[in-house]
1. 19.2 is what came out when mean count of other Cβ atoms within 10 Å over residues 50-57 was calculated for one structure; which of I, II is it?
2. Tell me which of I, II gives 20.7, 64 when you compute Rg and Dmax of the Cα atoms in Å.
3. One of I, II was used to calculate relative contact order in percent (Cα under 8 Å, 6 or more apart), giving 21; which?
4. If FRET efficiency 1/(1 + (r/R0)^6) of positions 26 and 58 (r between Cβ atoms, R0 = 25 Å, to 0.05) is computed to be 0.90, which of I, II is the source?
5. Using the calculated result -0.74, -1.21, -1.31 for log10 I(q)/I(0) by the Debye sum over Cα atoms at q = 0.17, 0.24, 0.28 Å⁻¹, for residues 66-137 alone, pick out the matching structure from I, II.
6. Quick check on the output: 21.2 is mean count of other Cβ atoms within 10 Å over residues 74-81, derived from one of I, II. Which one produced it?
7. I, II: which one has helix-only ellipticity at 222 nm (-39500 (n - 2.57) for each DSSP H run of 4 or more, over all residues; to 500), as calculated, at -9500?
Structure I
Amino acid sequence: MVRVSIEKLGVRSVSEFNVEMVERKGVGHPDYIADAVSEALSLGLSRYYLKKFGVIFHHNVDKGLVVGGKANPKFGGGEVLEPINIIIAGRAITEVKTAEGLESIPIDELVNKAAKGFIKKNFRFLDPDKHVKITGMVRRGSQDLVGIFNLRRRSPLANDTSFGVGFAPLTATERLVF
């Protein structure tokens, strides 16, 4: 039987200090874009896996890089001279054995859909087909790890990189910023 242990941290909480710093990167910040597109891809992959196979297969698509393009900005407009580059990388199940044979997962299509969807939703003046170059570098996962997640079990197993941390509630400053 699994035992869960919850312990109090025994130090002052953040809200008890005189100064609290909270960083919030805006929607246009490259770190935010990389994280948001990675998250959208993970959701898209999960939905695809569930719809096609009835299960969410293991995937880690949390590596993103946004390289700024080049623009000639003008008040009320401007032009994009070189596209923004969005690169999303990671590991995922890329092929599934079915009764009909080996079925390939359209990873690059899902990467493009996630990135273009995010750009369209958040940047009204950017055309993802003209102003953004999207590169997916999602590759097949390690066979050792894939095997852990392919086994049909009631409870999925964890590998040595699985770890969770939680905290609550948000401080007053965090609520204000977020």
Structure II
Amino acid sequence: MSRIKQALIIALLAHGVLFSTTASALSMLDGKTVTFEELVGKGKWTVMEVWASDCRACRASAHHTVDFEATNPEVDVIGISLDDTSGKANAEKFIDEQGFTFTNLLSNPSEVDKYLYTTAKESFIGTPTFIVYNPQGKLLAVQPGMVTAEDLSAFIQKQSAAEKSAQPAS
């Protein structure tokens, strides 16, 4: 077999290994690991905010996520810190300072990028980034940048109405 064919086969096999799964690892603050897929599709809307403790925009907009969670108890809100397990102390300090009462997980930019690329064909741009799933676990939006509580509520209301109108009448 020629070297070119061998290189091509190796490249294709490596591509299959790298991109065959969307199960990117996230760590809970207690050290347990979960995947994105385990967190969504439980009959509730899910809003994830990807943030970092050293992100000024995350710090400036954190109150919007806190407000959204307080006024939308029917929505699962999850924070994903890019401080990774090595920056757990920084993440915990940020969580306390911002008054986050929702679940927060630890990850890193490469894991989030891999997940977004395999599920939405989008690259991770930066923090904050909001990821929104419908109650069935379908990813509906990836929005980099600051988002207000009102923007999130309006998006979910609009999508809920669209899904209801798309259902056949009984």
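1. Working: I: 13.0; II: 19.2.
The read-out was computed on structure II.
2. On the way: I: 20.7, 64; II: 18.2, 64.
Label of the source structure: I.
3. Details: I: 21; II: 27.
So the calculation was done on I.
4. Values: I: 0.20; II: 0.90.
For FRET efficiency 1/(1 + (r/R0)^6) of positions 26 and 58 (r between Cβ atoms, R0 = 25 Å, to 0.05), the value 0.90 is produced by structure II.
5. Details: I: -0.70, -1.08, -1.28; II: -0.74, -1.21, -1.31.
Derived from the structure labelled II.
6. Clearly, the read-out refers to II.
7. Working: I: -9500; II: -14500.
Structure of origin is I.
Computed from the coordinates by the stated procedures, all read-outs in this text should not be read as laboratory data. Please read all numbers here as calculations on a predicted model, not as lab measurements. Cβ atoms are built from the backbone, for glycine too; each structure is taken alone.
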